[in-house]
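Novice: Structures given as structure tokens follow.
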Structure P
Amino acid sequence: MKLFFRFVLGWLVMGSGAVGAQTAGEPFRVVGYYSMTSALAGEEEVPLKYVTHVNLWFLNPDSVGNFTRDLRALDAFVDRAHKKKVKVLFAIGGGTRQPQYHRLLQDDTRGALIRNLMAEVEKYNVDGVDVDLEGTDIDGNYEHFVTELAQALHAKQKLITAAIAVYYKDQITDKALAQYDFVNVMSYDRTGPWRPDKPGPHATYAHAVEDLDYFGVERKIAPQRMNLGVPFYGYGYGPELTSRATSKSYKEIVAAFPGAENVDEWRMPDGHILYYNGIPTIRLKTQLARTKAAGIMIWELRGDSKGKKSLLKNIHRASKTKP
């Protein structure tokens, strides 16, 4: 879901918010993206007590619109989540290109794609679909697709959500944004290994303020329909601009460098610098999300550490603390 995969989205001006949008008084949302493969294999235990929604990445069709992956082993994960009152959604798309959607979203094939996707939603008893089409995968049929998908999902009392970012803000119409019950604002990847000439932090607090202001003020998405996206990973640069940049999970960073959880960058003796979000910034972003949005989104849950260093646990505590 994060934009990095490319190299390795109230009330709107002309209408009301989406059907089923969160109302005042509902719990602070914590949406975590989690690997479909890990969920199927039961590889890791998701800390369900600290999340409200889990988006399983990614469920994508083949070139003719069929979903052929065997997901029968997913039943145990979904049942466990539902027992904890956690909603599970299929995330479609992703940061890597999915060119098949350009054909499948056209008028003569869109209906079949939506029917096939709805069949998967109902078959595996998940709670909705998260649309994570990004970059060039967003075309002139995107609005038609999400409008029709929203109608189908809402008819079954299911959610439709989206991952959106300022990088392709002009590609998503206000009507498309109006379809979503809520959107996850990807406030990260301002730079990364694909831009070795521009090393530096990719997900600052200032970036979060800017992104929520854009979607909240300029696009007029109500705060209760937005979640602030935060990264559980970082990027390393150096020691030379020509050096190959690297990606590391937060878990790997704090395991390697004691004390790294308390800062947002770590400089090594050879000049190599890691940029990420430590506990203080994650707590500040959670407070921001309480006032300018209605929740936090995480890419991705497997990147977290454990115990006192856990970012997820600090999000939970900060969401309960008075600003």
Structure Q
Amino acid sequence: MIFIGVPFAIGVTGRWDFYFTLTSVALLAIASAGVWLTFYIGRINIGQGAFALIGAYVSAILVVKVGWSFWISLPAAGLFAAVVAILIGLPILRLRGVYFAMITLVLTQVVTLTALALPITNGARGISNIPLPSGISVFGIPILPDFAAMESTKLAFYYTACIIMLLTYAALYRLVNSRLGHLCRSMQQNEELASSIGVNISYIRIVIFAISSFFGGLGGAMFGSIAQSVYPSSFQVADSVNFMLNCFLGGLGYVFGPMLGTLVLYFGWDLLFEFGKYQMLIYSTILIIIIRFLPNGLLSIRFSKGGDK
């Protein structure tokens, strides 16, 4: 509720540019939630930027070239990213540790090169002039608003991003505390032992990786709609690394860790802008110190043990 109520205070001060910043934080938190989920099964995922880029392109193509409504293209983008994750995950999810991490690290670059090569993505020119989300009515009753007709599109995108973020973390919390979540924890501790008691670890790995990529696709599709353009460079390897850092900083043992980590990292980087060429040095030093003395993330300051249970 606090996250949603912040813009009213910003609106009073006239700093409407913060809407875009807060919207970005919400969408990055959605993609980071997917990375956190793969950590939950003992895998280090540094390729979420690939699925965010896939989601952005799929939504843009469906809206611009096929004529779909953005609201329909949004889940379609997530589902397409999930299908790609299943196809990729079948061979690579057998790997563990640094081997899996290295494979996922190159995924973003592979998707970027693919976007440059495919005619449907317009190569380096990308897809621009993406129309704003149109309204949806059922029997003449408005269900979703037409963003082009709204007084403030920044406000509309902000609340849309917040609602999707809240739904994402509600689903994530429910999954973690379900039977599937308990099985994931057993796999994180010891896959061989979990397999010996009848857990289908191959199936669970694929399902979790697909859900993780679905979140990435959603975040990427929203980013494309806000920017009204998508380019091969919209999501890069650095973005994939930042998604992972968000999880580490917030806390891998806490469902809402990625949300807090995203908020702190995003605003922390902006606050250090005044230091000029020393920005990266100070930023990296602070991260190292935090990870060194708070290995369980910022949320471990409040919660001495356990998690979001």
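The numbers here are math on the coordinates, done by the rules we state, and not lab data. Predicted, not measured: the structure shown is a model, and the values here were computed from it. Cβ atoms are built from the backbone, for glycine too; each structure is taken alone.
Novice: Assign the value -8500, calculated as helix-only ellipticity at 222 nm (-39500 (n - 2.57) for each DSSP H run of 4 or more, over all residues; to 500), to the correct structure from P, Q.
Specialist: Label of the originating structure: P.
Novice: Taking mean count of other Cβ atoms within 10 Å over residues 256-263 from the coordinates of each of P, Q, which one would give 14.0?
Specialist: Of the structures listed, the value fits P.
Novice: Given that mean count of other Cβ atoms within 10 Å over residues 176-183, derived from a single structure, equals 24.8, which label among P, Q identifies that structure?
Specialist: Considering all the candidates, the number was obtained from P.
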